[in-house]
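What follows is a group of structures, each given as structure tokens.
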Structure P
Amino acid sequence: MFDSNSPAIVIDNGTGLLKAGYAGEMEPRAVVPMILGRPKHAKLLVERNADQCFVGDMCGVNRGALTLSYPIVNGIVHSWDDLEIIWHHVFSAELRVLPENHPILLTETPLNPRINREKMSEIMFENFHVPAMYVSIQAVLSLYATGRTTGLVLDCGEGVTNWVPVYDAYVIPNAICRRNLAGRDVTNYLKTLLTERGYHFVTSCEHEVARDAKENLCYVSMDFEQEIRRSYHDPTKEITYRLPDGHVIRIGSERFRAPELMFNPKLGGSECAGVHQSTFEVIAQCGVDLRKSFFSNIILTGGGTMFKSFPERLRKELISMVPTGVNVKVLASPERKYSVWIGGAVLASLSSFNDMWVTREDYEEFGPGIIHQRCI
């Protein structure tokens, strides 16, 4: 049995960012972009081994000389080798710990394939030799971070948006909704809009530049059509933005047109429902006696919800859709970009959670399948 006095490490594996830190703490100690950079030409990086990878923010220093890859796409792991490299970096360079001394709580996207859960446990036990681990659904942890056990969690990250209704700490699985429309799509749409101005964002490095511009400049309009008209009549609202290479671009209506994609996906050529419509549809799939509880407890989480006025616009759209008298409340914590990690840090710090861990002994006796029985 592992030493229960060793603090658990909580790792939230997002499409765009990995958050890691210790259970019981208020915020993650490490926030690492889920990016891996490999040298295009060994001679350009003579001081490093050509086979060595750059992880996260280290990619920014040599962007032009690197080929960037992303181990998680739309919430699902696409390269376990790359993800393991990032995990190793987090343990050794960010937290500076030996993983064999700490139980590990990992997060996963809803509807994560069973084989992926087993692969996570295999890597943790066999490669990192952890004493114990647990896997928990990201949306449920976001709810725990608010101190609630009932609510509809709208989790919009870099690669995927999930709607997960949770009642009295139990997920309603048949009502879970998943859309591959999230932060990266807004970034791509912003690139398209800026291309119309004559700017070009083609390479993976330039994509990261566009993402930075999105996070720093974009906002959600409360009335899209009205704001479009205003922008035509008042071009002075354009602002300048300095790129990392020193070039300056001008950006105006693109600031609110890009995130409008979340409410009107047809702008980008998608036929899926807007974020407000999907929210309404998910709640409508739940029992009649539960719907009011969900409408009054809509929990936002993930970096894709951080745009200014996103919560207010969502509430406005939902109010126009629900029957009169139904209370619509959208809860948007200022820390919601990290609420999944915070919820995991709360859960793993509870003394009652000690009996929930899947231990190395469990894994060796029952194999990777034990993760499905213990982590529900």
Structure Q
Amino acid sequence: MMFFRKIMTSMSLMLVATFLLTACSNKNNSTTEILDKSGDNKTKIALLIQDKSENKTNFDAAESIIASKEYQREKMDNSNVDIKLFKLPKNYNENEEEVSKIFGDIEKDKDINVLVVSSNEAGLTKYVKGLKGKRKDVLTISANLADNDDELINTFDLNFKNMDVNKAKRVVDFSNSLGAEFFYYFVDEGQKSDKKTKETIDLMKKTAFENSMPIVEIVVPDNLDRYGKKMLVSNKIDELIMEKGKEINVFAFNQDYDDILLSKVIKNGIYISEFSSPNIDKKMLNYFGIGYLSRNSEDYGWMNTQIINYLGKYGIERHIGSIGALQEPFVLQFAIELGISMNAKEQAVSKAYNSYYLEKISNIRCNISSGFINKKSGVGNFKYVIPDQISY
């Protein structure tokens, strides 16, 4: 009997060890199929975007991403990535000759194996179709491209867009999960007539009711100058803290008040489930006096870490909410990182139809947790990119 027990114990230990080894092996394999390594295929990306004067957000993101990759290439022996920037001419639909020349240059460069295209104007799909007819070896990805869905689906291998949703529900829901007991929002008198603002307010009230959370509107008069408005907001928040305590969540539609809200978090420990913009990482870094280089200016994983570390010094945790990355530039960053990884690892295009695979790319290569859903039911090559909510 004792001998039998020893056998069973040994077998159990072996099974546990096997399970642990398998789990570790799977984790390593999961990381290996995503991260760069020395044996990877060399990737050269043609990044086609508008000029800064026509799309500053994308252009700034592109410059930052390219600077980051150049820095990695200088510091890492195993970097096999090169990004070549192609700028579209202004009003490119009226300048077919110059656009055709750009695509001709891309076609002739046999080192290019990935094309990422982003623009807030339609009209580029015909050029991409022409390129694909001659260069079937090039993986084509669109990132927030303005052409209609069917054109994109039938032209590009993969397509990604950010989802434009009303933030009202997530702002109120997240304030509840952070621990706030009251929800206050500041809205300028002139903003109340804006249709989108009215829709947001109505949905915030509805969501607060569903959460049994008291919600109060505070109108900032238009007859005050900018300084007067900010003083009113600051003083009113102080009054609310005196009256209700620190368990209040404050939201403001006007971005001018972001710095006031930040100061109240640091000084008083109130809750801010989201600022005027879904992500204000750069504004927070500037406010906290945290410097950053151009190559870090679109690295939201890095910026989020800096902010968390800074707030941790003040003992502040889970008092500020945000979307993990500003959506529009992040979609471009994600598309580039996906293209690099897929070419480097010789992945089939259909691999990227799998949302779990895309989540791993976002987590491991971009340091941002994101969700991915099909833009059209049953169509795998067109997805919305949705960065997760985070708390600092």
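Read-outs: derived from the displayed coordinates by stated rules, not from any lab. The structure presented is a predicted model; accordingly, all values stated were derived computationally and were not measured. Cβ atoms are built from the backbone, for glycine too; each structure is taken alone.
Out of P, Q, choose the structure whose coordinates give helix-only ellipticity at 222 nm (-39500 (n - 2.57) for each DSSP H run of 4 or more, over all residues; to 500) equal to -9000 when calculated.
This figure was derived from P.
Quick check: 19.2 is what I get for mean count of other Cβ atoms within 10 Å over residues 157-164, calculated from one of P, Q. Which structure matches?
Q
Name the one structure among P, Q that Cα extents along the principal axes in Å of 69, 65, 32 was derived from.
Attributed to the structure labelled P.
As an exercise: FRET efficiency 1/(1 + (r/R0)^6) of positions 173 and 317 (r between Cβ atoms, R0 = 25 Å, to 0.05), calculated from one structure in P, Q, equals 0.45. Which structure is it?
Traced to structure P.
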